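Dropping the structures in below, format is structure tokens.
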Structure P
Amino acid sequence: MTALVPRLRLTALWAALMFLYIYADVFGFYQPGEVEHILDGKMGPYAVTQQALFLASLLMTLPAAMVALTPLLPIAICRWANVAMGVLYTLVNIGNVIGESWIYYLFYGAVETVLTICIAVLAFLWLRPDALNTQQTQT
């Protein structure tokens, strides 16, 4: 069981992150004028195009894939993929809240950022002799 602990922790963090992304977007539909904004062909400040929708899909597919890949990848690849993706999505989360004024969205952004920092740190400490606890050092 201890062999799965780091993978389970990371997988749980990625899954929680995906739920937060979904809820933040759904709650966004309730902001006054948002549905009209969407019907006018806008996605945030951007026009809705095939390219914009593809990039948004890619942006959400990567963390969803990490839910599935974290328990399946070889340890070394898994570790560094989680570090890299955790750092990348920390930057994405920070970028998402720049210029935002709605408190609920700032709250989601803060929690999402904490989760992605936790992902990067836990993955970085995984397999290190000086890690936070001895369970994480096992494969």
Structure Q
Amino acid sequence: MGINNNIKITQLSPKIQEILNKNAATITNKVKVLAKDTAVELTKNTKRDSPTKTREYKKHITYKKTRETSTSAVYTWYVKDPEYRLTHLISKGHRLVVGTGPHNSIPKEVGKTKSNDYLSKNVIEAENKFVKGVKEIIENAN
């Protein structure tokens, strides 16, 4: 089907579909790579910005591929056992209590820790970069 060749309308639809499928596969593969790169960068940035009181928490931050199909790849950021329990307390802050234990029946609240938004700020940054990257992939597909 050269430039000067005649094409019947019945031949046009399959050719258009072929072109769209080619672009869709290219875009899908590039977005899958971008998803992994985003997960790696999010993990690196949250390790950098996480609290460093004991350094154990930072060592347990990681990601994994949760699911992959022909059209998508899903990565999950998480904190490995046993440190995962601290994520909510660090992000939201928590009460400081003294006098707890088997011999102290009346605990006393002595304050509250400050929250650390290391996770939310890095997630927002990663989401924005991912959306921008997907737009660039689609715009440069041809």
Structure R
Amino acid sequence: MKVNRMTSDSQDQTTLRPWMRRLLGFAGVFNITAGISMVVFYHEGYKLLGIPRPEIVLPVQIMGILVALFGVGYLLVAQNPVENRHILALGFCSKALSSALAISYVANGQMPLIFLPVVIFADVIYLPPFYIILRIVYRQAATARHN
């Protein structure tokens, strides 16, 4: 079965500016590392945040798997931005919604204040550049579809 791509590899390579590809690469590696840490070193995360470890850590480990998978997704977007734009859209939504939820937990006193910098550096800082990248790749996809 032949897959009809919207752009050739050479066109896809010029879609993003170098800083955008580097940011996606960094986000990918960061998320993979953070995700693996959530699966393997979850106890250290609880110590760092100063909160007691729950009896069941499976939800945190599952979240770690999802974080790592998003990291793989960001690396895919860096390689083929237009083709993999929907992965970035899901990542943007995930970061926006989880940031809002985490900030509300801190604001309501359900999580310690030390959690706020974690959320800012793990999720919030990516929202503006991800939005910029999303606009570019969706615009290019629309242009390619009309040509």
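Any read-out appearing in this document is the output of simple, stated calculations on the displayed coordinates, not a laboratory observation. Note that the structure is predicted; figures quoted are calculated from it, not measured. Cβ atoms are built from the backbone, for glycine too; each structure is taken alone.
Suppose distance in nm of label points 7 Å out along Cα→Cβ at positions 102 and 118 works out to 2.4; of P, Q, R, which structure was it derived from?
Values: P: 2.4; Q: 3.5; R: 0.8.
The read-out comes from structure P.
Compare relative contact order in percent (Cα under 8 Å, 6 or more apart) across structures P, Q, R and report the one with the greatest value.
Working: P: 37; Q: 23; R: 29.
Going through P, Q, R one by one, relative contact order in percent (Cα under 8 Å, 6 or more apart) is largest in P.
Who wins on distance in nm of label points 7 Å out along Cα→Cβ at positions 54 and 70 among P, Q, R, i.e. which is largest?
Q
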